[in-house]
Structure P
C-alpha cells in the first residue's frame, strides 16, 4: 500500500501512532506522514515526512485550547495549510487521518480514497460523545456561525462546494481505529464493527541521560500536565510539596510555558525539566500524577504504573472517570493541598488490590510487537 497519514502537530496525537506507522513500513508499505517543523525529525525515524508550515506549530497558538471560539479558526487555518500540502503529494492508496485532521478526511472526500479515522482520544458515537457528555465544546452560536461561514469559503476555494460545512463536526467514518482497548472506552460495548480497538502503540525507551537518576533509590512520582495546559504553577508546587512530605523522589515535566525557576528551589530528590523522557521515566515510576491525557495515561498503565489524575478539561474528566471505574488510579479533586497529594500517592502505592488491577490491565495493553494491531487494522480497511 501507499499510506498517507495526516494528523495535527500535537505530541498527544503523534506519539501514539509512530510504532504503528513503523510497523506498516516494516511490512513493505510506503508510509508518508504530514509533518510540521517541530515534528519532522521524530516522524522521519519511521516514515517519509510531508513537510508543511503549520499555523498550530508555533508558540503563538492560543494557550487555552479548551476555548473553542479561539480554537475553531485555528483548526480551519491548520486545515487549509495541511490540505494544500496533502494535495501536492503523489496519490496514495489509503488516507489514515487523526480525528482532528480535517484535511485528512477532506482529502479522502475529494479523491474517493478509503479513509481510516484514528482516535488517540475517546471515540464518539450515538451513545457517547465527549462534546455532549463532558461539555468539551465551549463555542457559542455566534462563533459557530462564523466558523461555518469560513468553512464554506474554504470548501469553495478547494473546489468542494457540495460538502456540507457541518461535516467538520462529523466524526463518522466507515473504518475507525481507537488506540486503546475497548474496556477503556466509555460505553465501549456500544461501538459497532466500524471501530477497531487496538493495543496501544507504546514507544520504546528513550535511553536518556536521565536514566542514572531515574534508577535511584526510593519511590518515584512522575508529574506532568502534558504539553498544552502547562502554565499551572500552583499545581506543580503543590505536587512537589506533597511528594516531599513522603520523602519520595519526583521527576517533573513543567512544559513549554513555564521555566523550572518558576517553581523555586527544590530538593535534590526533585528533577525539573521542560520535557521528560516519559517512557524512561515510567519504567522507573511508582505513580504518575497528571492532567489525565489519554496518551500519557495509557502509557503509564502499559508500564504497570497507577495514575493520580487532576483533570483540567472535559475529555480529561472522562479519563479520570474511567481510571476510577476500572480501579487503576484516583482523581485529585480541587482544591487539593500537599497533604492531600501525599495521602493519595501513599494510598495508591500501598493498595494491593489496585496493584493487581493495574497488572491485569497492563497484560491486556501490552504483548507482541508495538503497532502490530494498528497495522493490521489499516491493512484490513483496504482489503
Structure Q
C-alpha cells in the first residue's frame, strides 16, 4: 500500500488550479487518479517556465501521482468511454458548471444509473439555488466577490489580490475533505452521493470567519474587519540587517517581551495587559514594536525570543526558502529525475503517517501518456482503445 486511499479510483475531469489541487491531495494520499484531459490538455500545461511544451512548472507541481488519459467528452465515443469507466470508479471530480455537465450527459442523475456507489463531487463558482448559479468563476473573481481585495486595501491603500491562488487552493482542499467524508459515509451505508462545493460560499466561509467581526451581532457591535489582521503594520518587522516575524500573542508572551526590551512598565499599561486591550490598541502596539526591532540583528532577535519561548522566525524570500535547514532536514524538497523533463525539484508530501505512508509514485504525466494503459485497466479491448486514440 502507498497511502490511506490506496485502491480508490478517481476520475478527475477538472482543470486549471482548484480541481487539480484537490486531486493532487487525493493522489498523494494513494488514490489512483486518472486525469481526463481534452485533446488540447489542461490549461496549466502552458503556465510558467518549461523545458518542453505542455510541461510547465505549475502543471508539474499540480499533477504528480496522476495518470493522463485523453478523451474528447464532446464526442459520442469519448462520452461513452467515460460512462464505461464510471462503472468501475469510486469518485468523479469535475469543475465545470453543473449545467455544462448536464449538457454533456454527465449529470449525477445520469451517472448514478451507471454506478450507484459513485461519489460525484463538483467544485465550481456558485451555489445552484442563487442568482449567480450559471456564472463562471476564477480565483481573482472569487477573491473580489468575497471582499478580500478591500481587506488588503485597508493595509496597502488600494484593492489588490493576495499573491497566491488562495481561493482555488482553499476550495480545492475543501473538495478533498468532501470526497474523504463521502467515501467514509459510503463505507458505512454502501451508497454514493452528489456533493457540491461552490467556490463563492466556501471562500466566504473561510474569510468571514475572521472578518464578519462587529456585524456578527444584530444590531452590529462595530464594523466588519478584524483590526489586527488589517493593520498596515502587521508585517515582518525590520531589524538591523533584515526582517523577523514575531508572534507575541499570549499575556505571558507580552510580559516576558516587555522585560526583554527593557520596558517593564508596559506590563501594567491597561492598553496592553490583555488581548482585548491589545486588539483595540493594535496600531500603537505595532508602532512601538517597529521602533524596537530595528535595534538588533535578525539572528539576535530570533535567538533571544526563542530562548524565552516567544514565537519568532527569520523571514525567508521565495528564493532562500529552498535552502531552509528545517525543510531540507525533513526531506520536504525532493530531487526528481522526470522521464521527459529531466532533473526537477519537487515538493514532498508534508504529512507523516505511522501506517500507509504516501509515496511519490508517478511523475506529472505527458498529455495522454497513459490513455492505453488506463483504458485497458478499465476493461477496454485493444480495438476499442485504438478507436479512441487514433485519428
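Values in this text are rule-based calculations from the coordinates and carry no lab data. Since this is a predicted model, take the numbers as computed values, not measurements. Cβ atoms are built from the backbone, for glycine too; each structure is taken alone.
Ranked on distance in nm of label points 7 Å out along Cα→Cβ at positions 221 and 317, which label among P, Q comes first with the largest value?
Working: P: 2.5; Q: 4.5.
Of structures P, Q, the maximum of distance in nm of label points 7 Å out along Cα→Cβ at positions 221 and 317 occurs in Q.
Give the label, chosen from P, Q, of the structure having the highest value of percent of Cα pairs over 37 Å apart. Let's see the in-between values first.
On the way: P: 19; Q: 36.
Comparing P, Q, the top value of percent of Cα pairs over 37 Å apart belongs to Q.
Where is distance in nm of label points 7 Å out along Cα→Cβ at positions 77 and 109 largest, in which of P, Q? Walk me through the numbers before you get to the answer.
Values: P: 2.2; Q: 3.0.
With respect to distance in nm of label points 7 Å out along Cα→Cβ at positions 77 and 109, the highest-scoring structure among P, Q is Q.
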